[in-house]
Structure P
């Protein structure tokens with residue numbers, strides 16, 4: 001049984017642990033899942049280092065990356081998180097296993113992250129972004145209640161940027 005840092009409706013967010021390598025391989029090493037990520041797929045041997053970074057970030061900031069599970073079935077859904085960017089903004093985002101695409105999980109996850117941020121972060125807003133051609137992800141931001149902010153270069157890619165005001 002997993003421990004959950006927070007729950008939202010029927011999904012739970014769990015801290016990523018060293019033994020979670022296989023979950024991360026399933027999403028981070030899949031070229032379809034990572035199609036729109038500037039750095040592409042992650043190599044399997046890089047996963048333990050990423051887990052260490054996720055754990056350190058959570059310890060330092062009190063938020064970070066989580067594994068997401070369906071509370072009714074205990075099935076793995078994906079990875080989601082909250083992180084601070086070099087420009088001072090706080091970003092939220094997610095990755096979902098491809099067999100669960102188009103089932104509403106992305107919107108649920110994003111809404112859960114926004115709800116957590118509104119209750120816990122002492123910031124004016126959070127942002128999410130996706131490459132301009134990734135229309136499905138942009139629709140998720142809209143459905144979750146985020147507002148279009150601008151188009152700009154993020155991590156070397158031309159992206160749509162959405163915001164969600166926390167105050």
Structure Q
């Protein structure tokens with residue numbers, strides 16, 4: 001998908017999620033009822049950030065596309081702040097506890113950290129397995145060479161014995 005198309009799709013999905021949350025915030029009994037839409041917001045924000053970062057690395061930057069990405073990102077941030085306010089008003093917490101939105105952010109960030117850690121561990125495990133496979137191949141080749149040399153030595157020894 002072209003970068004601008006991905007950004008537009010992310011903004012469209014975020015807009016639908018925002019509209020849903022704003023329309024239903026007073027009807028929901030728990031945050032879990034709107035968790036899918038909140039997840040869509042986080043995903044859209046991540047996609048916009050990725051697109052903006054991709055464009056930052058490109059030498060031939062289209063100024064308009066760059067400006068659009070920044071403006072859409074700012075607009076999404078404003079909308080997310082409104083959603084945060086709506087959620088905090090609908091599900092208030094006492095002053096000594098983190099707000100409901102902060103709990104959502106903490107949970108989201110923890111999930112991202114766990115996902116990143118799982119990917120890192122998977123890469124380490126894949127690297128370890130690849131190294132082990134290389135070592136096994138080296139050992140098999142070494143054993144094969146030793147067997148070939150031993151067999152060659154036996155053939156040579158029998159050929160000398162048969163000449164005598």
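Since every read-out is calculated from the coordinates, none of them should be taken as a lab result. These figures come from a predicted structure and were not determined experimentally. Cβ atoms are built from the backbone, for glycine too; each structure is taken alone.
Some points to look at:
- Computed 0.75 for FRET efficiency 1/(1 + (r/R0)^6) of positions 16 and 152 (r between Cβ atoms, R0 = 35 Å, to 0.05) - originating structure among P, Q: P
- If distance in nm of label points 7 Å out along Cα→Cβ at positions 40 and 136 is computed and equals 4.7, the structure in P, Q: Q
- Looking at percent of Cα pairs over 22 Å apart over structures P, Q, structure Q comes out largest.
- Source structure (of P, Q) for FRET efficiency 1/(1 + (r/R0)^6) of positions 32 and 88 (r between Cβ atoms, R0 = 25 Å, to 0.05), computed value 0.95: Q
- Which entry (P, Q) yields the derived value -30500 for helix-only ellipticity at 222 nm (-39500 (n - 2.57) for each DSSP H run of 4 or more, over all residues; to 500): Q
- Of the structures P, Q, the one that 0.9 was derived from, the read-out being distance in nm of label points 7 Å out along Cα→Cβ at positions 48 and 72: Q
- Structure with the greatest value (metric FRET efficiency 1/(1 + (r/R0)^6) of positions 104 and 144 (r between Cβ atoms, R0 = 35 Å, to 0.05), set P, Q): P
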